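Some structures to go through are shown next.
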Structure P
Amino acid sequence: MDAAVRAGEFKRITSILVARQGRTMHETYFDEGGPETLRNTRSVTKTVTAMLVGAAIQQQLLRGVNARVMPFFADMGPFANPDPRKDAITIEDFLTMSSLLECDDENRFSGGNEERMYLIEDWVRFTLDLPVKGFAPWLTKPVDSPYGRAFSYCTAGATTLGAMLERVTGQRLDAFAQRTLFGPLGIRGERWQHAPTGFAQGGGGLELRSRDLLTLGQLILHGGRHGATQVLPAAWVTAMTTPHAHVDDSRGDYGYLTWLPNFTVRGRNFPAIAMSGTGGNKVIVVPALDVVAVITTINYGVPNSHALSERLLTEYIIPAALLDDVAAD
């Protein structure tokens, strides 16, 4: 695998780490940075935001995922395009990428596309000013979708959740994260991106070391437990990794800001849990094999970058785990 990466078969991979049964089995860096380098893994941040929502609920700072979003920002109103359906948007709608806002990062014509948000100073107002989307005859409505939700990838929603957390916790998001999540995990020196108005960006851009990413993957694998410490409630990790929306037949389902793909290797299906960011940056958990894999890249703008990273999993990492099982038998 390392030889193929160095030969350029996977473009610009910067690190690959693999842990199995709680032990780091493989750790290679392909750039000059090494293990202490912070990696900008883009939308992997979103899964961290979901973890922090769970921490806020555990601390009773939030009532739960059914709480409506608009009241948290009542002092900023009124917002454009008023609609009772917007008033009904919940935290869970943003966690599952299925709010009724016209927001689709995968459609460059969408008014809520994240690239438009970055042109505006107030990212929260940008989000909450969006109109309710329409469903053309060729689109599947929520009522006809699996799990009753129509998936539409929306960074603006996750960004707004980060701003909401700052309001309910009375802390900057980075401080709350360090106190409730990163500190207990031994993660230090992380770097957040911030919106023009100052709040930490919960939708992307968080920089962590590859080893930190591996720790976050292991936290998911172990149901929120790190060593003897229950960092996140096990029930919340289960909720994060339970299907709540269907992305499409090739990418599988979606939990709470967490991808739920399936990988087929040697005729066997392996359900997985993934934190995923632009360029094919991945933290992938394969529970059946007790495997956590971290793949960091700078393949931004490279066609099919996610598929390149997933090939590392299906062509090398999972087969190695299967061979390990055979050797153990």
Structure Q
Amino acid sequence: MTTAQVQPRDWNDSIAALGTVNARESVTVTAKVSETVERVHFDSGDRVAAGQVLVTLSGNQQQAALRAAEAAATEAEQQYVRGTELVGQQLIARASIDTLRATRDSARANVAEMRADIGDRTIRAPFAGVLGLRQVSPGALVTPGTAIATLDDLSTVYVDFPVPEVRLASIAAGQRVFGSSAAYPGETVEGAVQIVDSRVDPNTRAVAVRAAFDNPGDRLRPGMLIQVRLEQRQRQALMVPEIAVIQVGRDTFVYRVLEDDTVEQAPVTLGVRGQGLAEIVEGIEPGTRIVIDGTGKLRPGMKIVEGTVQEAKSQTADAPAAAEGDAP
């Protein structure tokens, strides 16, 4: 039999939920044009920098078209310069120079278009990250939308998880979040709330919360299931061990120890639960002495004596004493 005085203690409310890991940046690298793969510059799982060349597509026809466009642009530029000189000498009409300028500008635009077309045949990493499995090989024909590889920035990952709308007012950016994964038993990672969604799901009455976690070693991968615990502001709460709380039907009570060491049932209202503790919202005051364990043997009016219980004298005083020599 154990008793203790109940006193307020520091307590952090927490919200438990299941979340999914998402990469900070994630994309499936694809081609923009239909062309044959000339060379692949990466292997599966490579870490690449932003702008690094991943795949080169064949572009012989485009290279030839570019050389022709550059030659036409050079000729148009020379014609324009020559026309400018002739206008200065008043040998041709000034209106002619406008035609030559338009021809030159059109040739320049054609060169730019050819260069852009060739640029589309060099596929680069849009940001730094880790590549997934390679999906193409040299000689393969790719078309717009053909998956070449996945690319994920895993330096920081996001974990999205739902929170009931009734807790919406208590969530704010910057709050600490702790996560754990079945892939790493016993390990906990710490992050922080980055943003709370602007909408509540009308079907689940929950709001999506996004937390950011540093990810050294790329241990957390997109798609992983994470158990998250969102800590809220610290407050004072009257917490008692859950084993001290008795539930009988709809009645909830603890055993309060009176000044004469007898016990009585004290109906209580519970708040949050966690870490083997239960919050008493109503029913007892700070400093109240209650029975922590051994409650299964207690009845109202029993007396606690040095860790054991016995019937109170008021309940046994009228019991007749057995006469000496009486038969049992």
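For which of the structures P, Q does the calculation of FRET efficiency 1/(1 + (r/R0)^6) of positions 191 and 271 (r between Cβ atoms, R0 = 30 Å, to 0.05) return 0.40?
P
Out of P, Q, which structure matches 0.80 when FRET efficiency 1/(1 + (r/R0)^6) of positions 23 and 239 (r between Cβ atoms, R0 = 35 Å, to 0.05) is calculated?
Of the options listed, only P reproduces it.
Out of P, Q, which has the highest value for Cα Rg over 2.2 N^0.38 Å?
Largest value of Cα Rg over 2.2 N^0.38 Å: Q.
Given that helix-only ellipticity at 222 nm (-39500 (n - 2.57) for each DSSP H run of 4 or more, over all residues; to 500), derived from a single structure, equals -8000, which label among P, Q identifies that structure?
P
Read-outs: derived from the displayed coordinates by stated rules, not from any lab. The shown structure was predicted, so the numbers you read here are calculated from the model rather than taken from an experiment. Cβ atoms are built from the backbone, for glycine too; each structure is taken alone.
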